[in-house]
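Every number here is computed from the coordinates shown, using simple stated rules; none is lab data. The shown structure was predicted, so the numbers you read here are calculated from the model rather than taken from an experiment. Cβ atoms are built from the backbone, for glycine too; each structure is taken alone.
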Structure 1
Amino acid sequence: MPVCENAEMTAPSADDLLVLLAVARSGRYVTAADELGINHTTISRRVATLEQSLGGRLLVRVGGGWELTDLGRSALAAAEAVDDAVRGLAADSAGARTLSGVVRMSATDGFSAYIAAPAAADVQREHPDVAVELVATTRRATQQRSDMDVEVVVGEPQVHRAQADRLGDYCLGLYGARDYLARHGTPASRADLAGHPLVYFIDSMLQVDDLDLARAVAPGMRESVTSTNVFVHVEATRAAAGLGLLPCFMADRHDDLVRVLPEVITLRLTYWLVTRAETLRRPEVAAVVDAVRARVDAMGDLLLGARTH
């Protein structure tokens, strides 16, 4: 936005700065409006007023959301200072600092159930006013993270205007139900797998390259029950639909599943956490991320396929 040198500058409003903060964290006017309890038209007007006060563009349209300009990032620092001050006053009046707000997180099905959900419960016990929304999905990290505060994906993501941090590794192994193996025999070599039905993802709908590579570890197997949901893989394998290529930390929970060729069929994959730097500075988001990291660390052996029973 061109600015006239003689334009009359006004001090930015603290309320307008908090509006900018909400938009920067979510990347969307509509989400910010829901968070603040006002309509998106008001959000747009308040941002425009703030831009006029500061003499330049604070946000630019990128994909399906909004990203901060250099001036916007400078303004964001001031907005965070205002937010910290408001939170500090609330903490002083309550006698202790409490966190509040909604944290939106997407992750794969298994991660959501066995890591993210318990982590969210840990946060909720300590901070009852923090709500965690979990969206279970297996996909690449989105280039425009306008609808999520945190994403957990499989395989190192290629992202822009965000940071990606390695969470930890986990292993896939080949499993069969005891009933299935009793009827069809337990493969003793990779060659023995030929002709056995494979329970896994639907090939044409698989979005994650690292998971697609998993088929290379078990060539010659024909498709059996396939699904976009890993819980379906586990239950279909338990129902003797074939041999399932399953996350060890999920399959090892079931005594009726036996791991097949563990020294031969093992695929080690990595979970990555993706978030925006400005989002991670929100204390409620940081609390959820810390809890997730703690859960991943505590489950290290289980994620890599060490049974506890």
Structure 2
Amino acid sequence: MEAKETTPAKETTPAKKRKPRGRDERGPLASVALHLTLLLASAIAVLPPLWLLVTSFKPESEAFSTDLVKDFTFGNYDHVLNDTEFPNWLLNSLIVVGLTTVIGVFIAATTGYAVSRFKFPGMRPLMWLLLITQMFPVAVLIVPLYNLLAGLGLLNQPVGLVVTYLTIAVPFCAWMMKGYFDTIPVEIDEAGRVDGLNPFGTFWRLIVPLAKPGLAVTGFYSFITGWAEVAYASAFMTGEENLTLAGGLQTFVNQYTSDWGSLTASAVIVAVPAAVIFGFAQRHLVSGLTAGATKS
């Protein structure tokens, strides 16, 4: 009998396995959700300052209108700069903030360097004291600080506000600068002493140039502390000619008057110096903050 020819069975190709997604890889839906969330967050962040800018160019009759600017005007800015005490408030703020920034950076840098490089009695209690001062809310400190400034005759004086703002800025900045100086090799200090420099000369000539990112963050924080603070400025300064910007802007909208055009125009002007300072300091902010966050 003839043998039947058998046809070879078809080889079955195994199903192609899907490559497992890595931990850092996102799927299409996750990417879309992430981008939509970022767009929504950006819109929420940009809308208030943008609306503030738009309102500042509206006449008083359109302040609450949801339309864009129909009757474009610089009248609000002209009124603020020429018919109010805004120039005096700006000058007072510049004096207070300038002194706070310069003195705060110097004290925080020297304190952070001393604690980072030297061992002395009371060092740890000093650092704990600087940390504990950050735990008290503003509302608790207003009354004792007011009584202290009144006893020293510093109410309605720029120096009184400078001292108050230094109590806010210096403790945080000293801790941050201490962490930043810890990242700078001690061998640089030793090389300075070999060359005949005293400790302050080593700090000023060798360490300060290397600490620019940390100093930039310290300066920016000190600036913002004095520029944007409201509670102390309102409590310790009275009389329109003595107010800073934080206290002066409140006079435009209160229980008796509502000058929204002047308020928005003033707010835009106030935001300009902060934006300029941030523009100069922003390239140092990330490196300064991350270096200052190292474990002490």
Structure 3
Amino acid sequence: MNKWWMIRAGDDNELIPIWIDKRIASIGWERFGNPKNYHTKSEFLKVVQQKFSESKPQSINSWVSQVWRFSHEIESGDKVITYSKEKREYLVGTVSSTHKFDKLIGHPDYPNIIGVDWYEMSIERDKLSQSAKNSLGSTLTVFRVDDWGSELEKLLHNPQAVTVEDEEEVQNEIVEDLIDKAKVLIIDKVDKLDPWEMQELVGGLLVAMGYNVQVSPKGPDGGVDILAYKDAFGFEKPIIKVQVKHRKSSATAPEVQQLLGANPMDANALFVSTGGYTSHAEAVAKHNSVRLVDLEELVELINHWYEKMPNDARSLLPLKKMYVPE
């Protein structure tokens, strides 16, 4: 079965006229040199890492993977598509010749080249299923789209065909997936804070909830990291005493007992543990009405109250707002 490839035609589709005229597709990374000079991807990666040590390792890995994929995995007979933003359509072609490194054939900044026989027929983006639109929307320069090959073939042979799909259901799945991925990224960021930063972050969260907060300075805290009051002087109840444990291991029952025994004795108790809790700790907390918060719930609370958190707390965890369809 032929492979299907998406190849981006430059940042703004500026390569499309050249591709059609020269019957090619091309990608950049000219400074990497000819990838065919290397026997293995790891050898190629090592050289690029040495030459471009100022770049982020994750970026280098992505760049090298795409160049290697283009130069070593695309074969004659494979199908290629690219997207024209202006016309809102996908151009389709068949690979006629495999990779060569040549600055003279097309644009000199895009010397990695394959031959492509481009079809006169194109595919309107609006004809595609929502799932296909989302998958083809990746920002990578080169990636496989085999899963949508049959749908693309169908539209090539019958441009009036309509893909039957519950678009609302697909959209909901995509939004849920985006939210879940965002939560994981935030959890990872929170997890990288040191114990004192975590203490300040929890304090900022309580401020966002409308409390006046006193965060204990570094050093022995007597079992209480934060005190939260409803009034500025701390007279009005409820008063909340908070213990924050930021570590991989679970909080234990004696640690919960320590919070209960700490002053002020009549305060409500909140225990935040990013490592979770032992079953015994949960039992002690339930018996004594101690509110337990783990890492996942902490992130949920931060997401909800983030815009009301003070700037110094938000600077510990910089986040951007993202809008998705309702």
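Below are the figures for this structure:
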item: Parent structure of the calculated result 1.03, given that Rg/Rh (Cα atoms, Kirkwood Rh), for residues 185-240 alone is the read-out and 1, 2, 3 the choices; result: 3
item: Structure with the greatest value (metric distance in nm of label points 7 Å out along Cα→Cβ at positions 73 and 249, set 1, 2, 3); result: 3
item: Origin of the value 24.1, 86, where Rg and Dmax of the Cα atoms in Å was derived from one of 1, 2, 3; result: 1
item: Winner on distance in nm of label points 7 Å out along Cα→Cβ at positions 153 and 201 once structures 1, 2, 3 are ranked, highest first; result: 3
item: Label whose coordinates, when relative contact order in percent (Cα under 8 Å, 6 or more apart) is calculated, return 21 (choices 1, 2, 3); result: 1
